[in-house]
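Undergrad: Below: a set of structures, written as structure tokens.
Just so it is clear, none of the values below were taken in a lab; they were calculated from the coordinates. Just so we're clear, the structure is a prediction, and the values are computed from it rather than from any experiment. Cβ atoms are built from the backbone, for glycine too; each structure is taken alone.
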Structure P
Amino acid sequence: MSISTKAREKLRDKLADYEGYIKHLYIDTLGNITVGVGHLLPSKNSVSGITLYKTQDKILTQPATLQEKMDEYEKIKKLAWGKTITAKSYGKHTTLVMKKSDIDFLTNKHIDTFSIDLKNAYTKEKGFLDKFENFENNLQLALFDMVFNLGATKLKNRFPKFNAALKSGDYEKMAKESHRSDVNNERNDYVRDLLLSLIPETEV
């Protein structure tokens, strides 16, 4: 099965919970300019790929020009950042925001891109018990959360025990090896519980 509509909606909601759902530009805890649901903007030129709107009395008016978006990027880039500074706190420094529909569009594009990465990474030809499209929804959701946070290369190279456990169908070990040091306990627990839910009741 490919990811279902219901699973996609849950995935989008969970990503918003853990990545944040921020309508304005901000700096994440690694120093990256970001917007929406963890959408990185690696350079000021990358703002050409998003639509930001001017606001007046908190009401969206007209789309910002490329120069206005680049100016906003440069302004935010000069601000302090760190683990104690929240994404929402940058709002007082911004004048441009994204529409919800545009944020959701970007998130869906990320899901589609990572779906291709996961389909290429998890195949029977590479030693897995089945191909990604046929994985249970909870297994797909767990892998999506990890790949969104880590990227496909890190998921493959930094989690060899996790992937070996997947090849053998050992969900308990997968749950243990899914822990990431750079995300909070709630997010780690979410993925762990998704994986533990796949263990047949006779084994629990």
Structure Q
Amino acid sequence: MIPKIREVIVVEGRYDKNTLRQVVDATIVETNGFGVFNDKDKIALLRRLAEARGLIILTDSDHAGFFIRGRLKGLLPPGTVKHAYIPDVMGRERRKNIPSKEGKLGVEGMRPDVLIEALRRAGATFEENPSGAPKYGGITKTDFYEAGLTGRPGSAERRRALTAYLNLPENLSQNALLDVVNILMTRSEFIELIRSGVFAQ
């Protein structure tokens, strides 16, 4: 069974994300390389996730990885970010014909034990999830429909009100909003929030 980590892990690209998904059970967000700096909604989302769960930045050990790491640190709330570092290992990933510019393996090329150790050193919170403990997530599309957030008159307005209440970017798609709400709260907390009507218009 792969370990579960509470913090949201930030990586550079989809291959890094795919590798990490096989190693840990965690929410993983891609920066799409430098593209994150032109994406105001993604930066706003990362800020919200950092405040709610904390972030671990896990980028490659080349100059580009350190640049992304440094810029993100300056854009995110102080005290909400941890840094996981992979070692310098020379080589190339299997999918590539030639090594990277600096000749180092990136996150996608690291062995599972190396990635776990990097996350441990960063101070990642490994969760046991004992029985009876509340778990984040479990909120379904049916829950969204029953809450009037999809498929009903006024659902778009209710989604906008919910995103504003949760301090999230207003342009999140329905699926993206569902994903983020699952990160931020348990199903029982979501149901209680809906019943309270605090964000309803």
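Undergrad: Suppose helix-only ellipticity at 222 nm (-39500 (n - 2.57) for each DSSP H run of 4 or more, over all residues; to 500) works out to -12500; of P, Q, which structure was it derived from?
TA: Going label by label, the one that fits is Q.
Undergrad: Given a value of 0.90 for FRET efficiency 1/(1 + (r/R0)^6) of positions 115 and 171 (r between Cβ atoms, R0 = 30 Å, to 0.05), calculated from one of P, Q, which structure does it belong to?
TA: P
Undergrad: Give the label, chosen from P, Q, of the structure having the highest value of volume of the Cα convex hull per residue in Å³.
TA: Q
Undergrad: A follow-up question, please. Comparing P, Q, where is distance in nm of label points 7 Å out along Cα→Cβ at positions 83 and 123 highest?
TA: P
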